[in-house]
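Have a look at these structures, which come just after this line.
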Structure P
Amino acid sequence: MMSEEETPEQIMSLPLDAWHRAQGARMVPFAGYEMPIQYEGIVAEHEWTRTSAGLFDVSHMGQLLLSGPDLDAAVEAVLPIDLSTLKLGQQRYSLLLDENGGVLDDLMVSRWPEHLYLVVNGATKWDDIGHLREQLPDDITLNHLEDRALLALQGPKAADALARHATGEYPLSALTFMKFGQYTIAGHDVTIARAGYTGEDGFEISIAADAAEEIATLLCGEPEVKPIGLGARDSLRLEAGLPLYGHDLSPETSPIEAGLIFGINKRRRTEGGYPGAERINREIVEGTPRKWVGLTLEGRLPAREGAEIFAGDTQIGVVTSGGFSPTLGHPIAMGYVDSAYTEAGTALEVQVRNKRLPARVAKMPFVQHRYFRGS
């Protein structure tokens, strides 16, 4: 997970840096920032999030605000999203693609009044900003909201804990998965989206950076809430079968082989008009030589990124993410394999520490998502 090599002069501090250290966090360099990898232990934090509510600091992510004339048309020329169906208060998953259809980043797009709000990955945000400024017309304004922090409150008890403090025009219970609204917490204006990266019900809270410590302390004062680090965030998203950019996605991968056709909205598959559309439409029809799959392994030894996947004596793929699943009690992994070996239950082997470990192709998510879509 911590594969990015950072040099000291590149490392920046999050708005909550001192707060994390005061909570006993072990800090590590990730995506250009010192970030908390764990507080009391990855497995304990993983299990707490699954059963209660965990607070994650994801302020390293890029928060961007786009505005200007003919904004939807300008953005649709860059992203394969159908903005005609994105209503006020909704957000949607999308992809930033190069001219060959390779994935430059995956991101979230939200419809604000007269604006589009984007959340992009922390490790790629500066490249994303440069790419968007180059590709968008000059009369489209891109504001990088550097004075904002982003917190994620995740888990089955997140809604109860947050509802005690968030007030707005509509109750928090009116928000369903992939919807957002404007609220107030402790006198601070915040934007709350019902979304996250753990597979659990939860929320992402965009706040002024100078309010982050007050709000984090307030939320962690609730009995259901504890601070959670990057380690558990990674094991949770792995169990949820969610890709991580720079590992499962890259310019060398297309959305179709990565199973992300849902990120190419239906109208755009027909009309095209976005980078890489020709290749992607061809792959939709003809298929791809390889596909991204889940794997379950026997024993307790996990397969990590880069481990080779075999069918008999033939290497047919490579692991892109892997680890031990605390919820399931055995190792799981994700990776790309030749398309002939993608059926669930297919027996394969993974090379780990000079050993071939038995593995089987598995349906994802490994642990069922529990997003709140309404009662």
Structure Q
Amino acid sequence: MKQNIDVAAYIWPAYTGKEPRTRLFWPEGIGEWETVQKALPKFEGHKWPRKPLWGYQDEADPSVMEMQIEEALAHGVNTFIYDWYWFDGRPFLEQCLNDGFLKAKNNEKMKFFLMWANHDANYLWDRRNASEDYRATVIWQGKTDLANFYVIGKRWLDQYFTLPNYYKIDGKPLISIYDLANFINSFGSVETTRDAMLWLDEEAKKYGLPGVHFQVIHQGARTQNLSGIDAEKASEDLIAELPFSSITNYQYAHMVNVDRPFCETTPDVIAEWNRLHEKFDATYYPHVSIGWDNNPRHLTLFKPNILRDNTPDAFREALREAKKFAEATGVSMVTVNSWNEWTEGSYLLPDDLYGYGYLDAVKQVFLEDDQ
């Protein structure tokens, strides 16, 4: 089946025990599967716990990823976006990408790129301590410094950007930046951030690439307390001041009110796609989320913002709208949250609630509707 628009799904690379530092959050040594297995309903009718139909697989195992790649492609998901971390001067959670995906015998069939998940790490990942003030304890800072960025950039170039299946736009490898505030705070000002981005762009040319395609994750027009800049300046204004080539989103929870039924969010999401497309010179790629419910990450705390009635049928209609938007605006990619965010209630992988429903929705919209 011919696919005209790429479907890029985010991957949360914590479903493995091969990263030693994960034991700080998940001491049993199976990564965040520990949280999934221990999740309990918070109220009558709460659709937890959920079980993966494929089992609690180690996603840093290449044989596991070989199967997942085949299933993804068969259902129209042809690109993986790997969350990529750098804490305390070294990478974190690279095993699912390096040992799982890149060692899978069929990985060349699937495109991939990185989203630098440069947010702070706090107690959110540790359900034992994720109480009301879980954000107050910063375990690792997401911001870095210029010296580390030089190391990071070289790592991206040496290990990923030059691979034939790394996602490129106009020949340029795409790198997505999650937290704009931490990105700017890493370098001290908008000007020095621009200089860092231009350094990586020039460095890429030394590797025979035409440069780097920088993408930013839009998280709303909220003001940021950023060192070196006006604290009243909205983050949207800062996007336009930096050499970002494109914009997308990571989650509906960053875009609209999610404390309601899924179908009620779709008109607001479409309006946000159109607003971002019209506001910025940078290309906007539409985003679709499957759900939002991060209560599994909290042992006792109840988080009331839950995207309800997120059935495969409702998701399918949102995908159709995203496809229409992409075709109308001339873009060739839709981002989806996500492949495997079990503990945020937003995943394509088959479970005991809807089976293959979400994957089948992608297949119908992006593979079958065009036939």
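Each reported figure results from applying straightforward, stated rules to the coordinates on display, with no laboratory input. Bear in mind the structure is a predicted one, so any value in this text is a computation, not a measurement. Cβ atoms are built from the backbone, for glycine too; each structure is taken alone.
For structures P, Q, which has the highest computed value of mean count of other Cβ atoms within 10 Å over residues 195-202?
Working: P: 24.2; Q: 16.5.
Largest value of mean count of other Cβ atoms within 10 Å over residues 195-202: P.
From P, Q, which structure was distance in nm of label points 7 Å out along Cα→Cβ at positions 35 and 163 = 2.5 calculated on?
Numbers: P: 3.1; Q: 2.5.
Clearly, the read-out refers to Q.
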Legend entry - For helix-only ellipticity at 222 nm (-39500 (n - 2.57) for each DSSP H run of 4 or more, over all residues; to 500) computed as -5500, the structure of P, Q it came from: P
Legend entry - Per mean projected area of the Cα convex hull in nm², the highest-valued of structures P, Q: P
Legend entry - semi-axes √(5λ) of the Cα gyration tensor in Å, for residues 139-362 alone derived as 37, 25, 14 - corresponding label from P, Q: P
Legend entry - Per FRET efficiency 1/(1 + (r/R0)^6) of positions 59 and 339 (r between Cβ atoms, R0 = 35 Å, to 0.05), the highest-valued of structures P, Q: Q
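When P(r) over Cα pairs in 5 Å bins from 0, in percent, for residues 27-82 alone is calculated, the result is 4, 13, 16, 14, 11, 10, 11, 12, 7, 2; to which of the structures P, Q does this value belong? If you can, show how the numbers build up before the last one.
Details: P: 4, 13, 16, 14, 11, 10, 11, 12, 7, 2; Q: 4, 15, 19, 20, 18, 14, 8, 3.
The correct label is P.
Compute distance in nm of label points 7 Å out along Cα→Cβ at positions 267 and 283 for each of P, Q and report the one that scores greatest.
Details: P: 2.4; Q: 3.1.
Evaluating distance in nm of label points 7 Å out along Cα→Cβ at positions 267 and 283 on every structure, the highest lands on Q.
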